[in-house]
Structure 1
Amino acid sequence: MEDYNRNTPILRTEISGLIMPNPTMLASGILGSSASMLKEVADSGAGAVVTKSVGLKPSSGYPNPTLVQVDCGLLNAIGLPNPGIYKFAEEIKDLRDLRIPLVVSVFGFSPEEYAEAAEIACDAGANAIELPLSCPHVKGTGSEIGQDPEMVKRVVRLVKGSINRPVFAKLTPNTASINVLAEAAASAGADAITAINTIRAMAIDIETCMPILANKFGGLSGAAIKPIAVRCIYEIYRAVDIPIIGCGGIRTWMDAVEFMLAGASAVQIGSAIALEGLSVFKSICDGLCVYLERKGFRSVKEIVGLAHKK
């Protein structure tokens with residue numbers, strides 16, 4: 001089959017001005033901590049890459065154990081370990097020749113910290129910024145900010161006013177109304193919505209009678225959250241008029257199609273890499289292309305939100 005990361009018009013995707021050779025993206029938190037890893041992902045067929053989340057100051061994250069495999073996916077409470085944006089800026093600069101868009105995920109413990117980290121990332125060469133307003137296991141950031149529509153507005157508005165690159169707001173599913181959060185982000189100027197982040201969960205060892213994760217609670221990813229993510233994408237598509245990037249349990253081209261029919265213009269791949277390896281990007285693109293041609297579509301854009309028209 002043709003190499004879909006290079007020249008396949010039917011898969012070409014645009015998200016807020018970013019041109020991608022195909023609609024697959026590396027999700028934040030997976031292999032995104034160094035320039036060399038991100039280049040390897042790009043060479044494997046991803047249409048864009050998102051870095052691991054980086055804050056203003058270095059952090060070692062939580063002590064082990066931080067990850068456990070459960071029957072339905074992966075449960076993690078890593079705690080956002082990162083070298084700090086000033087040091088990570090050197091990794092970003094090493095990616096200036098990357099042939100696909102580089103999205104840098106930045107977080108903070110206040111709107112001002114989000115904005116400052118975003119500015120540094122853009123100065124180093126980020127093509128876009130993703131704001132993880134959704135981490136379910138780090139106190140003071142993530143869900144604590146992302147569950148409050150007014151705080152979502154403040155963060156997005158301040159970041160948008162500080163940089164001249166597209167801003168993606170990554171939303172939490174740990175809420176009663178994700179469409180309200182999406183509307184808040186869009187009204188503040190977000191260029192796209194990423195949905196969803198992991199779902200707050202835990203696991204207990206029945207022999208020790210103790211929680212397995214050192215942090216007790218973590219975020220569940222993988223196949224178990226895919227139906228939830230599809231529902232969230234469907235609701236967000238009806239609520240806002242900006243692109244949606246789907247994330248959560250995508251492992252096959254069929255999963256990708258389902259997300260797009262619900263309203264996603266692109267999809268992020270995370271936990272599936274642990275199961276399929278980096279070949280998952282090309283596998284999804286191969287299957288997606290065959291599906292589009294079989295159904296008579298001329299562009300991947302034609303299936304975005306199609307489930308709403310049936």
Structure 2
Amino acid sequence: MPSRSETVTGLLVAMQAFLIWGLSPLYWNHISHIPAFETLMHRVVWSLVFLVPILVFQKKMRAFYDALTHLRTLAVLTLTTCLVGTNWFIFIWSINHGHVMQTSLGYYINPLVTVFLGMIFLKERLTGKQKAAVLIAGTGVLWLTLDYGTLPWVSLALAFSFAFYSLIRKVVDVGPLVGLTLETLLLSIPAVAYLGTLEARGHGAFLHMSVSTDLLLMGTALITALPLLLFNLGAKALPLSTLGFIQYLAPTCTFLLAVFYFDEPLDPSLIRTFVLIWTALALVTWDSIVRFRTHNETLSTPEST
């Protein structure tokens with residue numbers, strides 16, 4: 001069991017990861033003058049350049065090679081590659097087009113969608129609080145849909161793409177760093193081809209706009225990989241219930257940015273939906289904490305003789 005100092009360090013490191021994720025719209029907004037798909041392709045290529053040396057340094061190239069040459073693992077990661085690529089693209093596109101509030105809502109909904117998918121595909125039994133949370137969240141999305149006359153598709157696409165990504169990654173025995181590196185490798189094949197075509201036609205942004213733009217495009221690797229590495233370091237020293245609680249730091253930061261930095265309107269429909277989503281999340285968090293404490297108490301109780 002981690003010591004108190006290791007737990008505190010783990011908490012601080014994990015919080016840094018969620019803060020980076022939550023404040024990342026500020027970064028993507030600075031390159032919103034570049035088409036979202038082109039930005040995504042740069043994110044993929046520069047992330048691969050950043051991740052491979054880390055893989056070598058941590059002596060995980062063998063695990064990477066094993067995953068790359070194992071057909072079932074490669075097939076599963078090809079599917080997760082499509083999902084994470086879709087998630088990244090929608091996120092960048094939504095920031096570029098002024099839908100920061102919807103990205104926040106999407107990542108608030110994501111844990112609830114994950115619970116729902118666990119029930120459907122993994123046959124996990126939901127507690128009463130979890131069932132109530134899913135119902136309340138669904139009511140919030142339905143209410144917003146009826147008020148707006150259209151589905152909040154950005155929020156739902158972000159939530160479901162990442163939830164399915166997490167679900168499928170559970171069936172493959174590959175570490176986060178190895179998995180992300182392999183996914184970026186698979187994505188880099190069309191990325192290099194696309195960026196090469198743009199360059200050949202003289203339409204590419206890299207090296208044709210400004211030094212700051214070039215550095216920001218290269219820096220997408222840090223925005224992608226750094227929080228993941230920090231999260232993995234923190235996760236080793238923290239209980240799952242703590243991680244589950246502090247993960248809401250990211251969409252909360254994004255929500256505050258949407259209101260106070262991007263000046264997106266917070267109309268009554270959105271307020272009602274967010275209140276319902278927050279209520280659902282409070283139920284799920286409460287349920288997770290209670291079950292975690294009960295489990296620990298059970299383990300710590302000596303067996304009767």
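What follows draws every value from the coordinates through simple rules; no lab data is involved. Keep in mind that what you see is a predicted model, and the values were worked out from it rather than measured. Cβ atoms are built from the backbone, for glycine too; each structure is taken alone.
Here is how the numbers come out for the structure above:
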| read-out | value |
| --- | --- |
| Read-out relative contact order in percent (Cα under 8 Å, 6 or more apart), computed value 40, structure in 1, 2 | 2 |
| Test item: helix-only ellipticity at 222 nm (-39500 (n - 2.57) for each DSSP H run of 4 or more, over all residues; to 500) calculated as -10000, pick one of 1, 2 | 1 |
| Structures 1, 2, by distance in nm of label points 7 Å out along Cα→Cβ at positions 20 and 84: label with the highest value | 1 |
| Which of 1, 2 leads on percent of Cα pairs over 34 Å apart, largest value | 2 |
